[in-house]
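A.B. asks: These are the structures, in structure tokens.
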Structure 1
Amino acid sequence: MERLSSRLLAWYRTHKRTPPWRGHASRSAYAVWVSEIMLQQTRVETVIPYFEKWMRLFPGIEALANASEQQVLNAWEGLGYYSRARNLHKAARIVAEQYDGELPRDLDQLRRLPGIGRYTLGAIASIAFGMDVSTLDGNIKRVYARLFDVSEPVDSPEGERILWRLADEHLPKGRAGDYNQALMDLGATVCVPKNPRCLVCPVMELCQARRKGVQDQRPVKSPKKDVPHYVHAAGVIVRRIGKPPHKEVLLAQRPSQGLLGGMWEFPNGRVSGNPARELVKALKRGYNLRLRVIRTQRASSAPAAPLSAIGVVQHGYSHFSVTTHVFRCELLSLPKETNLKWVPLKDLDAYPMGKIDRQIAKMITK
């Protein structure tokens, strides 16, 4: 255990990465917390600009707690897995109300906050508070799976149990924060998923998978399930209003719980047949909207234009993929009680959206 930790810590002193959350005032517990939540299932290179923007907008827990959910989602837009942002916001309000705006150091209190699981708990406790607590992210799992030749799938309950035991057993007392970050950095820069750079690894001699020549076969993962694909149709409904007239578009706000909770979208629905014809039924069923699809423009002497889409947008989520056909529509009637809202075309950037709807917004504002 001592050989592993001493070699890793010596390597880390020279080769550690320097993302913004590891510098100056960003060493605060709040900055560590925000960065660790953002880094879940997301690469460091992607996170850095989001983290920097976040810290400008919400420099502390009080600022985040006082922000609206829409402001929080707007700052998070494009980072994905939006439940992370909503949980971060909820937790900040709890910390502001119950712990005087200071992230609690008590592990039981910390783990009860929304969005803080075992991995995040260990990262915050060790890095921000210097506590002897292990953690496991994707990089650390891969390093341990190779170092100790773990043949169990790392995403299985038994694989997780083995990896957590290894993490606890090899944690150097008093150096947990640097040790955990050394493992993260080693996995990100040397012990990478494909073609690991074994010849420059500081712990190559201790690596059981390398010794057996199976480093490319570790970590083992459970077989992937088939990812279903769905077809949606979305309606772009525009009106002119005011003097001088300006354009507004009809948006719908998604329920606060579930996928893309609280974000805005163009009215849409899943379809199984012709998207243009199914759209009318789908929006009546989903939003109680009555409308008609507008035909593409042609010369007056030409035959009737087809019901063709103004665009097609595709996106893959973690468990399914979607193709969305986008149509211009004319509104016939709008229900009184609704989650729908007319939004000026020029204000669309202020409304947080998922990637599909942001692509549609860019499509219609060009």
Structure 2
Amino acid sequence: MMKPKTVLVTGSSGLIGSEAVQHFDREGDLVIGVDNNMRREFFGPAGDTLWCLERLKRVTKRFKHLDVDIRDHRRIEDLFRSNRFDLIIHCAAQPSHDKARDIPLVDFEVNALGTVNLLEATRQHCPEAVFLLMSTNKVYGDSPNEIPLVELDTRYDYLRQEDYSGVKEACRIDRSLHSLFGVSKAAADLMAQEYGRYFGMNVGIFRGGCLTGPSHSGVELHGFLSYLVKATLNGFPYSVFGYKGKQVRDNIHSCDVVSAMAEFAANPRPGEVYNMGGGRDNSISVLEAIERIEHMTGKKLVWKYVEESRKGDHICYISDLSKFKSHYPRWQITRGLDSILEEMVGARKSRHAAVGCC
């Protein structure tokens, strides 16, 4: 029987963080979660994650929550002096492509400085621990838009056969338009790589595509499928920004992300970078997603088209998962797109029935 680990999860009330808390709690590990509900500060009441924290307290056995700001170097130092962590899963972030332009200093402090605080505390106090950074495909900026595309009836797709599986980790991250969010996350991404390569620490970086699931507190500025389900069920107006609504994303359920984390934690590769998304089978355009959710819910979405696209946005982004699968062949996607959407619709209806609102 394996000795229980001590696991730190930052952003523990968020989508991936809460899934990680539950996973490692089920494994019998002691899980310490750090989350100060900054999502509410970023996005207002709709972004509040307190409901998720209360759920975690009900369903876990060994979970301990701490209200800590990862920008606070002293608090992070105290946390690492008091605990010997075996695994650090860093999910806390300012997550919005668009919000960053309004709060550039806060965005950079949370995403870049917060990450360095955690990496250095790990190096000083538990250098043998595994450290996983939840990064983003936005570190590539708009360079994926240089891949030749073809316009189809409901989506854009890759023109060349060699691009069929999607964007590879070799895609460049500089000399492109990122959004300020993409830059702050790229700084964190590179710093995490450096701690892995320079110091030989067990650091891994997951560049997430569209991460989704029922624990997402989706808002207009972050959480594509989650907010789309919410808007459809509640009759909220929805805006489609540019590209005729044919822009494509691949979507991965939070449980599949966390199972990938568990595979990496069991056999870490210092400084490695992996694209982490749903792959081609879980790809969908905005137009296709609207149609599928309307069919699933029996409700029509009230939406409008905005000609101007978001700056630095991807036209078609599908994650090539071949590198991760070659390193960790036991891992696979277990949740298809219809299953993901059905679960999200069911969870949103249950929350609405429980509290009278979504």
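Read-outs: derived from the displayed coordinates by stated rules, not from any lab. Quick caveat: nothing in here was measured; it's all calculated off a predicted structure. Cβ atoms are built from the backbone, for glycine too; each structure is taken alone.
A.B. asks: One of 1, 2 was used to calculate Cα extents along the principal axes in Å, for residues 20-59 alone, giving 24, 17, 14; which?
C.D. replies: Matching structure: 1.
A.B. asks: Where is FRET efficiency 1/(1 + (r/R0)^6) of positions 268 and 284 (r between Cβ atoms, R0 = 25 Å, to 0.05) largest, in which of 1, 2?
C.D. replies: When FRET efficiency 1/(1 + (r/R0)^6) of positions 268 and 284 (r between Cβ atoms, R0 = 25 Å, to 0.05) is calculated for 1, 2, structure 1 comes out on top.
A.B. asks: Out of 1, 2, which one gives 47, 32, 22 for Cα extents along the principal axes in Å, for residues 36-171 alone as computed from the coordinates?
C.D. replies: Among 1, 2, the structure yielding 47, 32, 22 for Cα extents along the principal axes in Å, for residues 36-171 alone is 1.
A.B. asks: Then there's this: Computing Rg/Rh (Cα atoms, Kirkwood Rh) for each of 1, 2, which one ends up highest?
C.D. replies: Structure 1 comes out on top.
A.B. asks: Still on this structure, I have one more. Out of 1, 2, which one gives 0.90 for FRET efficiency 1/(1 + (r/R0)^6) of positions 44 and 276 (r between Cβ atoms, R0 = 41 Å, to 0.05) as computed from the coordinates?
C.D. replies: That value comes from structure 2.
A.B. asks: A value of 0.95 was derived for FRET efficiency 1/(1 + (r/R0)^6) of positions 212 and 236 (r between Cβ atoms, R0 = 30 Å, to 0.05); which structure in 1, 2 was it taken from?
C.D. replies: Computing FRET efficiency 1/(1 + (r/R0)^6) of positions 212 and 236 (r between Cβ atoms, R0 = 30 Å, to 0.05) on every structure in 1, 2 gives 0.95 only for 2.
A.B. asks: Here distance in nm of label points 7 Å out along Cα→Cβ at positions 4 and 188 has been calculated and equals 2.1, so which of 1, 2 was it run on?
C.D. replies: 1
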